[in-house]
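Engineer: Before anything else, here is the set of structures, which you'll find just below.
Values quoted throughout were computed directly from the atomic coordinates according to the rules given, and no laboratory measurement underlies them. Everything numeric here is computed off the predicted structure, so don't read it as measured data. Cβ atoms are built from the backbone, for glycine too; each structure is taken alone.
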Structure P
């Protein structure tokens, strides 16, 4: 059974998805109008987990939360899941490059593979893929768009 909740965040309206195991996905409305069209007839609106998620998102956007404490359901290959876990290790308010993340995973030279896995992150914001930047520090792709990535990084740097 899939549960969903629509959350109006300061950066965009988000579709939060969870099943009995944990949080499954976060989708941005602004970048894909299809994100909300995918709500299925048999999905239930809301759950205790989604309420907890929105409470933590509220605290994050208010600058009072630096790490989320939610059960997360990672999908993808073993490598993609390793990247998701590594993303959670990037400290609040800091950034690292794709190459640095690849090196931390013991995969020197795999910056493009890390970037590819990063693009497939189903849990943006919670799994902070927005903290990964280009080797020269430039902002690079983000599911919600570079404007939202910039806002998230600005929020984190001002909350430190």
Structure Q
């Protein structure tokens, strides 16, 4: 499969957007472990329309103008991983879920550790909101972009919800 990419700046650092012919395949962090998401070969294509749309939607998200993404996604992984990543897409903006809640949602209630591993390999961070998955005690747990980025994303979403509620 052929993958194209472009790099953008964001409030949580540089992000590498990667697309296949079928959709957005990855959003990689500046210091991402190359073993976390394996997609190759990558060719830079700053004019790719799908990457341009992903960039537009991410910029709108960071500007507080977008809560739901519509860019087509192309998850590459095992069936179990894809079930976890699809479940991430159901977590409402500004809310969180525990690994156990995701495990129950996909019909594998005892697989919370496997859910954590799949969450850690989520190739499409932010759009498939793995940052919204937290520990059972409510604490922040590992995140490919780092805990500061996770805290920033969660705080940004919560703040936007508070602003929205105040205006109503």
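Engineer: Work out distance in nm of label points 7 Å out along Cα→Cβ at positions 112 and 136 for each of structures P, Q, then name the structure with the largest result. Don't skip to the answer; put the middle values down first.
Structural biologist: Working: P: 1.9; Q: 0.3.
If we compare distance in nm of label points 7 Å out along Cα→Cβ at positions 112 and 136 over P, Q, the biggest value is for P.
Engineer: Work out the source of 1.2 here, i.e. which of P, Q gives that when distance in nm of label points 7 Å out along Cα→Cβ at positions 24 and 48 is computed.
Structural biologist: It was calculated from structure Q.
Engineer: Given 2.3 as the derived value for distance in nm of label points 7 Å out along Cα→Cβ at positions 120 and 144, which of the supplied structures P, Q does it correspond to?
Structural biologist: Of the structures listed, the value fits P.
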